[in-house]
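See the structures that follow.
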Structure I
Amino acid sequence: MQVDVMINHIGQLLPMNRKGPAKGEAMKQLEVRENVAIGIKDGDVVWIGSNADTSELVAARVINARGALVTPGLVEPHTHLVFGGSREQELALKQQGVEYLEILKQGGGILSTVRATKEASKEALLEKALFHLDRMAMHGITTVEAKSGYGLDRETEMKQLQVVKEAQEKHPVDLVSTFLGAHAIPPQYQDNPDAFLDEMLAMLDDIQAENLAEFVDIFTETGVFDIEQSRRYLRAAKEKGFQVKIHADEIDPLGGTELAVEVGAISGDHLMVATDEGIAKLAASDTIGVILPGTSFYLGKETYARARDMIDAGAALAISTDFNPGSSVTENLQLIMSIAALKLKMSAEEIWHAVTVNAAHAIGRGEEAGMIAVGKKADIVIWDAPNYLYIPYHYGVNHSRVVIKHGKVIYERPEIR
């Protein structure tokens, strides 16, 4: 068989090829194939077999995995990719114990990012987004969800969504766009948040017409949008044909997890303070919990999402960086895998499901991403690691050696001696 690329001498291969997300006990069961090879042609995987049988392949390029781990490209299901500016000056304030509301009063916090995003040109935002995508790709991420939400007005929200669309045209990583106009209440609407939600809902026809997003998200939290407002907003978005997500139960247990299940959200995200009832409903539903431990870590919180309880109850979980300029400033999903092991007490087997197949299903890409299978896109990472246990164990560095997106090498690390 003639192929474009052959990867041989694979020590461990994680195919992650299953129907539907892994829930509960299934997250603990990991298929591991050893001493195998992969053939790639026209961007797709066309052959998987024993390394001893590669004589039947004729390859234009051969990549020797040297006995290392090979997995699907990582899937990043929750990012705030497009934003202006940065907020490094706030770190010192946080270290001094200055509360977030006080930082807001000083002109910082999310309002600082909103201001910088409004002021930035589309070209500047695009250049910045491509920079962050390059870093994600270097760390083995081949599919990324990207939210708006730093505009809080029609013009800037549309600008963010247009940047995501243009970034997809310029970058090999697959992007999945989410409209998060309901990310915060702008100052002029503090006394009438329902009017602001109506303004955001009025954008949906244009977003749909320009094919700028397929998901609609809302931040349900004390001081932002309550359960009834979120219910109305998400139902209206679904009536327009959008799939929905929800930032839920991050600070106060308002019942956002339950609402995610009630409205049929594809995912409920954060879930740091989900209640027992919320966890039970999540486990009995098709909604995927997207857990963001980097946020707890970066903000110095003692509270992490109860991932252990969720999995044991039977839920499907994904994990994400929550890449954003204020509460989780990292493009390194490998680091988040280590935090998930140490703080969420997730096993390596559960973590690999959470960054591949489950993450893909959490953004509607379960049939094309997060797996290695014949007939599917060749999104593949060759790691500098002898086995799948090693990545969560050795934290804080980049283990990616070769990253392949749709059959093409998009990152190849120079040899390190």
Structure II
Amino acid sequence: MTKPLWIIHATQLATLANDKKGPRIKDAMSDLGLIEDGSLWIEDGVIKAVGKTSELEKQYADRQHEAEVVDAKGHLVTPGLVDPHTHVAYGGSREREFEMRLEGATYMDIMNAGGGIHATTRMTREATEEQLIEQTTKRLDLFLEHGVTTVEGKSGYGMNLETELKQLRVMRKLQETHAIDIVPTFMGAHAVPSEYKGREDEYVDLLIDEMLPVIANEKLAVFNDVFCEKGVFTPEQSERVLEAGKRHGLIPKIHADEIESYGGAELAAKVGAISAEHLLKASDEGIQAMAKAGTIACLLPATALYLREEAAAGRKMIDEGVAVAISTDCNPGSSPTTSMTLVMNLACISMRLTPAEALTAATYNAACAIKSEDKVGSLEVGKQADIVLWNAKNYQEIQYFFGINHVKSVWKKGKKVVG
């Protein structure tokens, strides 16, 4: 039988615990449930007690000798970070496009020249399942090293049934074998494949009539996502795809208003999307509609930085009552990073979130954006023991020091996986 894990004397324990259900908005995003000289008792991968060290010393006075003890004095302890928007399973890489952007090419210039999503689609179609598992495992390992214990993973680099299934099956296999939890999203509507150029509605029909039924039947995805953007899918086409997914039991998500204001935020509210992603160009009306509908804004400041674009209006969204989550958007073209610590820092610098809001956005609200808040995102009794011990004495330090990985140790379901 595995020994209990007992973490004691954390200088600051950020539990993210809160009596309110659902994603945090406005002032609630600053409530980190902080405990000084904090302690956690974990058994069988589940949190059994949370409180001050003195309290748990009394509660477990007769069992202290059983436990593996970790002295966290001088350190911050938080929930494992949650990344609610990644494209982690793909083939190849696109480092040449980085140079092209520096030479003046835009995102859409590269995509229309056969690069971008289309280039990764070719490489992902050509990759074997074993090759995809090998490449994706390396990325997941890097996520763990940066304190991320749960990710959402999108398909969308296949854009045909065979490769979309391959991506989703790779993620399912890695969910069974890798320490990280992977929550799958079907995103066949990531772009219109080259072979359907000029026949976009036919591709939408293919998604609805052929792909979605198989994905749903094999239970390969929880969510259904679409890239609603000028030159990709119109709001009308996007709505068709998302409504079809709902009929198959898939929860809608939407890539919205990334390159220009296109009604994506409004559509997210209309279809009841759990989250809208990117939102760099979201309209005031769209932000207000999301707040009213309870749609989470999943913001990706590293992508904006990489594309040299102004970041989404995170401060405005929080002030308007939108629940905000943040993510790496890990992908080969516009955000090839696994560092949620960098993303938290950028959320503060480029979107004017406070350090407390950024941590909430990277833990509890991120978990809500992938419907996983009952298991992860906070340190509460009954939840998975997904825990990060940081080389920092308080939560402000992990945002304050720029470009540094502060992770000292990571536990996933009570098992030490880093450090």
Exercise for the section: Please state which of the structures I, II yields 3.8 when distance in nm of label points 7 Å out along Cα→Cβ at positions 140 and 396 is computed from it. Expected result: II
Completion exercise
distance in nm of label points 7 Å out along Cα→Cβ at positions 28 and 196: greatest across I, II for structure I
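The numbers here are math on the coordinates, done by the rules we state, and not lab data. Nothing here was measured: the structure is a model prediction, and the numbers come from that model. Cβ atoms are built from the backbone, for glycine too; each structure is taken alone.
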